[in-house]
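Next up, some structures in structure tokens.
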Structure P
């Protein structure tokens, strides 16, 4: 399990696949390198896949001091430098899409393309409340997945649930991440990706966080973007219908000769 000290913090990362095409992945809030599931495995068939656990998540150390989203961006750039990656296709899921956008804002030369999956932040969530008598598992699915996910794909849904509910990050991790989000308002990076950079936006039609308001707003701001909705999926479209997400990414790569 490779680790590296990034800006003074022991950070876990992994690489899969080979080739000159490089995918650099940014996890969702509190998520780990494993949260990409099958999608990361399949991307490794198209090139080299690099992913890492952000501060306080997974196998990466929890910092003692507050940090900002720009700090997380610098961590990513430091890892790219360490691995001698000059440029990569950046893929951000949810919260990770915020960091990926800041990379394209502050280090545009390090990105050959940007792919955002379910990234919110500009418009507040539309979470609602599940029925009061549902289990912890059903409540999680209500908030983060499509309404028919468990019914239509019980094994895949249970696998995701087992993985996510087994995580026990310390409360301090969420508190520090919340402070970082507040310290860097979405307006400072939202839709600031250069027009010359091709962008693919992938959103679930039932996403309560990276919902349609966020999706359409980004598509309007990013003139060189293509917006795709994955029918019946929520915030974890990358796990609910990874086959469809992979098809969209593959088509995007071919379209732009990446």
Structure Q
């Protein structure tokens, strides 16, 4: 059985290694996982036609929202989130799911304990929508920072020190700092971050982005996106097994 990942770029991704190791560990000799970088989401039908053996796909930046019109059905939770990161392929039908919700919730809850800190969500793409969905579920007030007021309630130029200081939980959902552009980071007034802050970066390659290093240097607790990747990948696998 063949599975894979679509997105662009994919050089940062650990998904192929994660699934390959899982298949080897569980003795699934007939299973494989491949990377399929697409220049445009419109290339998806061609991929499916040339790879009819595909049973499932993961979806990453920048296609978690753009892929939705290509699907035959969308799971209610993915529809509520407004983004898809997992596709099950069964009898030629494409069914979209969102396992980022499971992945982020499993990452966040152990960090929170009983607290419900105000949050800043950096970015407004597909991953941001899953993060916002979880924050709403947990009763956490948050603001979304985006390049446009149409996609967030704050633009980057309005992100002043007072806002950052008032939000102890900061989640980066942008690809800033992701390999190979490891010297990039969201533009924040890092000087107001302190020990009461927790910074979560959905990027996991490198393990410690400049965003996380900046926060750590100011005494903040930090967490990268690897636990989320692992949890959402396992959830994807469960969906593919059920549908296959």
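Since every read-out is calculated from the coordinates, none of them should be taken as a lab result. Quick caveat: nothing in here was measured; it's all calculated off a predicted structure. Cβ atoms are built from the backbone, for glycine too; each structure is taken alone.
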(Q) Between P, Q, which one scores greatest on relative contact order in percent (Cα under 8 Å, 6 or more apart)? (A) P
Q. Any idea which of P, Q comes out highest on distance in nm of label points 7 Å out along Cα→Cβ at positions 124 and 140?
A. P
Q | Identity of the structure behind 3, 14, 26, 27, 20, 7, 2, 0 (criterion: P(r) over Cα pairs in 5 Å bins from 0, in percent, for residues 28-99 alone, calculated), options P, Q | A | P
